[in-house]
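Pasting the structures here.
Every number in this text was worked out from the coordinates using simple rules, so none of it is lab data. Computed from a predicted model, the values in this text were never measured in an experiment. Cβ atoms are built from the backbone, for glycine too; each structure is taken alone.
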Structure I
Amino acid sequence: MIQEEVSAVEARQVKDLILRIRREISRIFVGQEGIINALIRGVLCNGHILLEGVPGIAKTLAVRALGAASGCNVKRVQFTVDLLPTDIIGLTTYIPNKGFEVIKGPIFSNFLIADEINRSPPKVQSALLEAMQERIVTIGKENYPLSAPFFVMATQNPLEVSGVYFLPEAELDRFLFKLNVTYPSIEDEIKILKTNINLRDFEEFNIKAVTSPKEIVAMQDIVKKIYVAPEVEKYIVRIVHMTRKKEGFEHAKFVEWGGSPRASIGIYIAAKAEALMQGRKFVTPDDVKKIAFDVLRHRIILTYAAQVEGINSDFIIKEILNKVPVP
């Protein structure tokens, strides 16, 4: 099968559109360019994203701004300990004089913001699995397709351990990226004071929709056509394979489980999106290195000894990238 090539016009149009999206988001969201780029990259990949960071650093705001600039329907669910699966997907109910009707939940949107997703028990979190993987939900005996495009943008607070639940590995694996949102720089925080959303409503920032759901789907199709050389494909697989080995790099003993083939697929499509965002029609090893952390961060399960030693998955990924030969 011969892969269709991306034209120079298509690449330029996508790059220009991404610049316009960034410009609109910057009306309300200050700094954190890496996070914004990763969110846009996730949209191009048609993937779900988990954002982790302390409260008050505008994780939810970033997703709301991206949804508004994308012209997409955005709905938000605050996850709590008493949340039910039907609160997310909907239910069948009886209405007097009408009979049984299906009331669809907030999952029927383009962007579902799952705020503090780790505050709900696994039963609720598992309600998202079918939607995240198959883009359909089951209500009663019927299956209902979700809107295209459909993204789950979830947030979680890493500080609190009381009243929160660890996300099941099966659910974590459905997130294409896990992004660590950090504190802003001094310069950015000074700008934040002037654009303080506590003093203005979200709508007052007048974020314009510069694209549409239909155009986003078209851009996702363009991403698929980005060329990946066989040498780069092998490079991707070798990186993921190294996460599964119990030897080959200094701290391999701290890795309990490595990435599955879904991790290889994630790096493959994310590297394509990164190349397109840079205006290129082909993937380079640098594209792979740039997105590897976001794809592998939540897919490498470390031993208890690693936690004691203060070693996290980013440390392991960096060591693997330094170890695997670059083509």
Structure II
Amino acid sequence: MSLHTPICDLLKIKWPIFQGPMGGATTPGFISAVANAGGLGTLALGTRPLEEARKLIKDTLALTKNPIGVNLVLEWDQKERLEMSLEEGIKIIWFFWGDPTPFVKQIHDAGGKVIHTIGSSEQAKKSVEAGVDIIVAQGWEAGGHIWGEVATLPLLPAVVDVVGKVPVVAAGGIADGRGLIAALALGAAGIVIGTRLLASHEAEIHPMYKEKIISAKETDTVYNDLFDIGWPNSWMRTLKNSTYQKWAEAGSPKPGNRPGENEIIARLPNGKEIPRYSYMLPGATMQGELEAMALYAGQSAGLVHEIKSISDIFDEITSDALSVLSEMTKFTK
């Protein structure tokens, strides 16, 4: 039995497992650990200044010989970051929150592959028509920013049915080997894991944030548009916290009338201030009322109970997946 799927050959990775592009949590040590474990590690470049983004790529490539990707959110102009990434030898470009069509030829001409996250079968079909190489079908169980409103279970097969031979990767609600096998059974060629990897030794997020994840139940997250400063008009899934509770108790008012608006609740080591309702997550070196910040997590948090190394997480997911697959063969006898 094997977990080798078409995306392993397409991207030259050992396991059909992508690390979710989790904004400020994606550092060279974190990404390289995923790549060295055999998955696809992805740097989320977001709105990072160009030279900072270039340094992140260089520092990551210095720590691994395996392929890595970059994630570009099309809410912002990404032309310069894309060009720089290709210059630095990145061959895997993962787009989110927009239309990748204008960039597909440029990436293919550079010998690269294009990944695009979608939230509906209609979006998937348009992406395939644009020449995208891999589709990520993101269910609304996912943590972080969410593009659609359909759960992974009905979304995934609907997408698989319309994309032909283009590989589909399942995202949202997956944290273990059982989820991997379930996704493969629905026609996926791989999975994205995010919340599970935040609870790793290598994830450079605040220890409080990790503890919140491993103590959370599957009912402790909420789909909301609350943490919008820096990324307006976006929906996300986060852990319920004091900011959310106070806002809900106030009747869920619109921006401009929310409790504690414009209040500074945290700071970066360089002194940069972070207001309540910022889209930033609690980094390892931040100080302040960090529990009140955006604690991105998917509903799979209820399956995460321990902080482990990324290598151990991959070993656990893949070995458990093979065990589940072996057990399932009993039903065919």
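For the set I, II, ranking by relative contact order in percent (Cα under 8 Å, 6 or more apart) places I highest. Looking across I, II, the calculation of semi-axes √(5λ) of the Cα gyration tensor in Å, for residues 167-302 alone that yields 33, 23, 15 traces back to I.
Work out the source of 13.1 here, i.e. which of I, II gives that when mean count of other Cβ atoms within 10 Å over residues 135-142 is computed. It traces back to I. State the single structure among I, II that was used to calculate mean count of other Cβ atoms within 10 Å over residues 15-22, giving 16.6. It was calculated from structure I. Comparing volume of the Cα convex hull per residue in Å³, for residues 71-214 alone across structures I, II, the highest figure comes from I.
In this comparison of I, II, the computed figure 1.03 for Cα Rg over 2.2 N^0.38 Å is attributed to I. Which structure, out of I, II, was distance in nm of label points 7 Å out along Cα→Cβ at positions 87 and 127 derived from, given a value of 2.8? Source structure for this number: II. Quick check: 0.60 is what I get for FRET efficiency 1/(1 + (r/R0)^6) of positions 119 and 223 (r between Cβ atoms, R0 = 35 Å, to 0.05), calculated from one of I, II. Which structure matches? Structure of origin is I. For distance in nm of label points 7 Å out along Cα→Cβ at positions 183 and 279, the calculated result is 2.3, so let me know which of I, II that is. Computed on structure II.
Tell me which of I, II gives -13500 when you compute helix-only ellipticity at 222 nm (-39500 (n - 2.57) for each DSSP H run of 4 or more, over all residues; to 500). Corresponding structure: I.
When P(r) over Cα pairs in 5 Å bins from 0, in percent, for residues 95-150 alone is calculated, the result is 4, 22, 31, 20, 13, 7, 2, 0; to which of the structures I, II does this value belong? Traced to structure II.
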